[in-house]
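*Asks:* Just below sit the structures, each encoded as structure tokens.
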Structure I
């Protein structure tokens, strides 16, 4: 879901980290993105407090969904690896 920058009204995106992706794979990248700040191409990092209350609640719901997705992915990988082994 695309959110608009409260400063310049351009689209913002969740933060990304190559290091988190390298260290934790897809699960690490999802967790970093869930807890990272939003970034605007023009304004840089935007604190969550600058967004309207409606956007903050939607972003929190998206973060919870990403964390749950990361945990589900981790469980699926563990079950898959256990099935291969046994």
Structure II
């Protein structure tokens, strides 16, 4: 997926959410589940402006490791790969 230059992880997640809201058939979320509707909701704590504590985050790009947990405002590298998983 492509995001704007200087995009952060929350902005990238919002872009993915926009795509699935515009094309609901692409959504991995159950239609019966009224609680979980987006990736931002699963991974991002808007109150604390950080990735939820129970999420493991790894990011890397051509310029090295991306400090997703330590610096959520970090601008993602071009051609980055991001992995977010629940640690529970």
Structure III
């Protein structure tokens, strides 16, 4: 996979530090809150594209969970590729 953006790397690191691997998950809205505040539209689109690419390549698992407010998307790291993600975070 191509060079990962520093914001996407920070989001992956947050998931890894909080041990959101496999069954443990975190609301996607919390991770993307910082990205939504970026003023540069092209840069924001690039970050969102990389996030979507991680989902398509099965590095993160995105699922719809029931909450008190309705249905929200939650994400976690794929346990089968955690070793690769650890290597990215070390660099």
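*Asks:* If relative contact order in percent (Cα under 8 Å, 6 or more apart) is calculated from each of I, II, III, which structure is the one that comes out at 30?
*Replies:* Working: I: 26; II: 30; III: 36.
Going label by label, the one that fits is II.
*Asks:* Suppose helix-only ellipticity at 222 nm (-39500 (n - 2.57) for each DSSP H run of 4 or more, over all residues; to 500) works out to -15500; of I, II, III, which structure was it derived from? Walk me through the numbers on the way to the answer.
*Replies:* Working: I: -21000; II: -6000; III: -15500.
Only structure III yields this read-out.
Every number here is computed from the coordinates shown, using simple stated rules; none is lab data. Owing to the predicted nature of the structure, the values given are computational and were not obtained by experimental measurement.
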